[in-house]
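*Asks:* Given below, in the form of structure tokens, are the structures.
Just so you know, all these numbers are worked out from the coordinates, no wet-lab data involved. If you're wondering where the values come from, they're calculated on a predicted model, not measured in any experiment. Cβ atoms are built from the backbone, for glycine too; each structure is taken alone.
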Structure 1
Amino acid sequence: MGFPISAGLLDSMVLSVVDKEDTYGYEITQYIRRAVDISESTLYPVLRRLQKSELLETYDKEYMGRNRRYYHVTSKGEEALADYRRQWCIHKRMVDSILMNEGGENI
């Protein structure tokens, strides 16, 4: 059984992957598949949305005779990623307090 993934969580995961180093769509998909089941057809609308929101920018780079579109996190994207990470820590603590029977006194 898996858990559904929200658009915000997927956005944050993509930003986090690209923040490590500029990369292209297929590689992003493969990395994210370690945690969630995602297809390239799901990923590309996310990349376009992040680009439209000015959180990612693109450039083309030749690789083995063909161009690949690489993604780069903008400064606005870095700010959004930092905010996503803060929100995730709070959310994770709250879910863990229930799911792991950790009480809720410190939330």
Structure 2
Amino acid sequence: MEEIRKKQSISISEVKELMEKSDPESMDQIQRWTYDYVLKFAKLDGKVAKKLKQQLVKDCGITEEEAVEIVNNLPTTEAELRAFTFGWKKLILAETLEKMLKIIKENV
């Protein structure tokens, strides 16, 4: 078994980009299921998703895990965005939500 070198939250789009470097024929069953899933649900190019995630963390003061949740779902309204941030159990100001939506629109 390979040693874990670094733990990092990555979006579905980033997983897709990583998995596309492998031959699907050499994947085990779980890897193939994962690959099928990311093919269906990745909404962005991996590089775009990574940039968006980094920008959300830097400019909006959210964690990488929270940014991944936003990147995976790409909410388009404040109400949709609030549905995610509500679960984070911390107050996100309306001004920060607007900034997040602006960043999403600029990158999608």
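*Asks:* Supply the structure label, taken from 1, 2, corresponding to FRET efficiency 1/(1 + (r/R0)^6) of positions 26 and 50 (r between Cβ atoms, R0 = 25 Å, to 0.05) with the calculated value 0.95.
*Replies:* It must be structure 1, since only it matches.
*Asks:* One of 1, 2 was used to calculate Kirkwood radius over Cα pairs in Å, for residues 42-97 alone, giving 11.5; which?
*Replies:* Structure of origin is 2.
*Asks:* Determine which structure produced the value 0.7 for distance in nm of label points 7 Å out along Cα→Cβ at positions 18 and 34, calculated from the coordinates; the candidates are 1, 2.
*Replies:* Derived from the structure labelled 2.
*Asks:* Now for a separate question. For the read-out Cα extents along the principal axes in Å, a value of 47, 27, 21 was computed from one structure; give its label from 1, 2. Walk me through the numbers before you get to the answer.
*Replies:* Values: 1: 57, 32, 20; 2: 47, 27, 21.
The correct label is 2.
*Asks:* Next up: If relative contact order in percent (Cα under 8 Å, 6 or more apart) comes out at 29 when worked out from the coordinates, which of 1, 2 was used?
*Replies:* Details: 1: 26; 2: 29.
Source structure for this number: 2.
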